[in-house]
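In the part that follows, the structures are each spelled out as structure tokens.
A short reminder: the numbers here are calculations on the coordinates, not readings from a lab. None of the values given here were measured: they were computed from a predicted structure. Cβ atoms are built from the backbone, for glycine too; each structure is taken alone.
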Structure I
Amino acid sequence: MTTNPVNIYEYEAIAKERLAQGEYDFIAGAATDEITLRRTRAVFDSIMMKPRMMVDVSQRDLSTTVLGNKIDFPVMLDPAGNHGAAHPDGELATAKAAGAMNTIMALSSHASRTLEDVAEVATGPLWFQYYFFKDRELTLDMAKRAEDAGYSALCVTLDAKIKPKRERNLRNNYVGSVSPNYAHLDLSTHTWKFGADAPAGPSDIRDPASTWEDLDWLAANTKLPVVVKGIMVGEDGRQSAEHGAKGVIVSNHGARYLDTTLATIEVLPEVVEAVDGRIEVYMDGGIRRGSDIFKALALGARAVLVGRPLFWGLAVDGENGVLSVLEMLRDELDATMGMCGRTTIDSIDMSTITTVSPLLSLFPQPDSFR
């Protein structure tokens with residue numbers, strides 16, 4: 001196995017060798033048959049580029065803004081939990097790499113380090129991710145902790161209200177750890193155990209009865225802008241905008257909760273259309289190449305987020321590994337922009353991609369194909 005990976009897939013291959021089987025499967029795996037996980041790559045690969053020539057692309061600017069914060073390129077770090085599973089420095093290393101790349105890290109409430117400890121080492125903007133809890137005081141307390149620590153936004157995950165079935169975890173009898181962000185709680189009586197049948201974390205203190213009115217309530221009771229994560233249909237994007245969110249992440253939780261959903265890149269245009277510019281739209285799910293980022297931007301995303309590749313970078317080389325993964329994505333996006341005749345993020349649009357072969361227009365199609 002190469003020790004000098006040249007792409008994210010090679011980083012994953014090395015990480016798989018170094019991680020325990022249970023940890024690798026927890027990170028790489030998805031729900032039930034993992035159909036959505038597999039087909040996501042096929043969907044990305046089915047979107048073709050339409051390069052343009054004789055454009056002055058000598059100067060390219062990859063910067064953009066997210067909730068008013070300027071970042072150097074349109075890739076943010078997803079709130080994936082327990083980076084300590086991949087490297088002892090965990091989220092401290094990840095936050096340092098994000099700051100070095102001048103982009104935003106969304107810290108999971110299931111992090112292996114407290115939100116305060118991560119804030120102390122971070123040099124770039126941070127979002128704090130968590131959930132609607134049955135205990136509304138806990139919901140507000142977590143938000144207040146993020147405010148006090150200097151976080152710039154709350155990221156509320158909406159698609160994790162029901163316990164998933166992850167069969168790799170069951171086979172491995174996987175037992176995860178509980179985040180120190182929950183160390184002040186007595187979790188001994190909770191029914192979602194931290195073993196093979198559930199993700200690590202206090203899952204059953206989340207509120208399965210939460211509704212859009214709860215989003216109104218949270219937005220009215222925090223100083224931080226609220227971004228919601230887990231949007232997969234246009235109507236939910238519209239509802240998010242109408243109930244206080246400042247941004248939405250089109251996400252299927254890395255295919256880790258409900259299998260046989262569409263890939264996020266497929267539903268992105270529907271959400272963008274429904275939101276109609278009222279709030280910002282981001283996307284995660286399957287980003288492995290700079291060309292994937294380009295395609296998401298062309299379909300209307302303001303920026304994308306990456307999750308699993310952070311673990312591969314951490315497992316290979318800690319902070320430097322995460323930095324290398326982000327640099328790869330940035331450099332591949334930069335090259336793709338130049339080859340497609342685009343010099344700014346805002347200039348990337350749907351005219352640069354297609355999913356339909358022009359050969360189809362040359363041949364008559366049976367009525368059943370129309």
Structure II
Amino acid sequence: MRSAFCIVFVCLCGWMGIAQNGFADILAAGIEAANKYSNDYTRPAAEAFTFNLGSGWYDDGHALKPGKFTIQIKAQGTFAPDEKKSFLLSPQAYEQIIQDSYDASNNPPGDISVTFGDGSNLPRLVATALGQNDPDQQLVISSRDATTGLIIQEDRITLAQGLGSTGLDIVPSVFLQGGIGLGAGLELKARFIPKIQTDEVETGLYGAGLQWELTQLILGEQAESFPVAGSVLVGYSRLDATYDFEDGLVVDGSDQRIESKANSFSFAAIASTNFKVFNLYGGLNYVTGTTQTDLLGTYTFRSSTVFFPVAATVEDPLSISTDVSGALGTIGAKLTLGAFNLNADFTFGEYSTASASLFLRI
């Protein structure tokens with residue numbers, strides 16, 4: 001069970017891969033270098049989940065009639081392009097960042113060198129939170145005394161794996177979604193996952209949307225018999241997730257946790273056929289959103305590292321913010337069997353999303 005939730009949390013926060021693969025080692029490279037690596041590592045997962053949250057808001061160009069409502073279980077999976085599963089890491093760039101930080105510290109004067117585990121300092125592709133390092137990749141950070149050339153300290157950092165190492169190739173989500181007709185061609189929608197806590201992981205999701213049927217506005221009662229329906233929609237989704245280290249601190253400290261908040265706004269123009277049993281629908285969408293992930297708490301390093309040769313404590317060391325936006329297109333189909341409906345659709349874009357749901361219309 002713990003492993004399953006670790007996989008989901010990588011999708012939600014983009015951080016579990018680091019947390020489960022030597023998180024303290026990343027900090028051993030210094031805050032500036034750790035922040036650069038963490039941004040490159042987590043950004044694709046944050047982008048993918050923003051587009052995931054922005055999908056699946058509609059399945060019909062019609063709005064519900066006043067007083068009618070639906071409730072559905074919706075499952076979605078967002079696919080990342082191959083180029084988002086890795087990023088180019090340059091040891092020389094990290095060497096300069098770490099050297100500048102080292103020179104500003106109280107450590108003895110020294111020269112920093114950074115290489116991969118095999119001794120190469122040439123740039124190479126390494127995994128993001130959506131990819132896989134096969135084989136494992138390491139960074140070796142060494143400091144040498146500026147006068148004698150003797151090694152002061154050497155640290156080996158194993159770079160984090162991503163979702164690819166688990167065999168999972170999508171960023172998934174599952175949630176409840178409902179809608180109710182308000183009249184005047186308006187339908188209010190809501191989606192949520194109640195707050196769930198398992199072991200150290202707590203997640204929750206909520207959102208709201210409003211769909212306005214334009215064909216009803218233009219055609220009035222004749223819209224019911226017109227073969228095509230059209231609407232516009234605006235939706236907002238919010239995800240909150242926390243991973244608490246307290247049951248197994250990565251290093252000495254207190255109140256250690258990761259907090260992630262994702263916000264996604266969706267705007268759509270929708271069209272669908274208007275038949276009793278089987279219908280096709282589609283839309284043009286624009287999604288924009290932000291993801292904020294913070295490593296919070298205090299972290300005390302007592303073992304010798306390049307940046308922490310004696311006991312040192314850092315507080316709330318890392319904060320990562322990702323902004324993303326993009327235009328997408330959706331095509332889908334819906335089957336109506338009495339009060340029950342089935343639908344499936346595919347949203348095309350830089351990050352494409354497949355969505356399916358089973359719902360009850362009353």
Kirkwood radius over Cα pairs in Å was computed and gave 22.4; which structure, I, II, did it come from?
II
Structure from which 24 was derived, relative contact order in percent (Cα under 8 Å, 6 or more apart), options I, II
I
If distance in nm of label points 7 Å out along Cα→Cβ at positions 26 and 242 is calculated for I, II, the one returning 2.0 is structure II
Comparing structures I, II by distance in nm of label points 7 Å out along Cα→Cβ at positions 58 and 146, which one has the largest value?
II
Match the computed value 10.3 of mean projected area of the Cα convex hull in nm², for residues 226-329 alone to one of the structures I, II, and report its label.
II
Consider the structures I, II: one of them gives 1.0 for distance in nm of label points 7 Å out along Cα→Cβ at positions 42 and 266 as calculated from the coordinates. Say which.
I
Answer label among I, II for the case where helix-only ellipticity at 222 nm (-39500 (n - 2.57) for each DSSP H run of 4 or more, over all residues; to 500), calculated from the coordinates, equals -11500:
I
Here Cα extents along the principal axes in Å, for residues 90-169 alone was calculated and came to 36, 35, 18; which of the structures I, II was it taken from?
I
Note: mean count of other Cβ atoms within 10 Å over residues 74-81 at 25.8, derived from one of structures I, II, originates from structure I
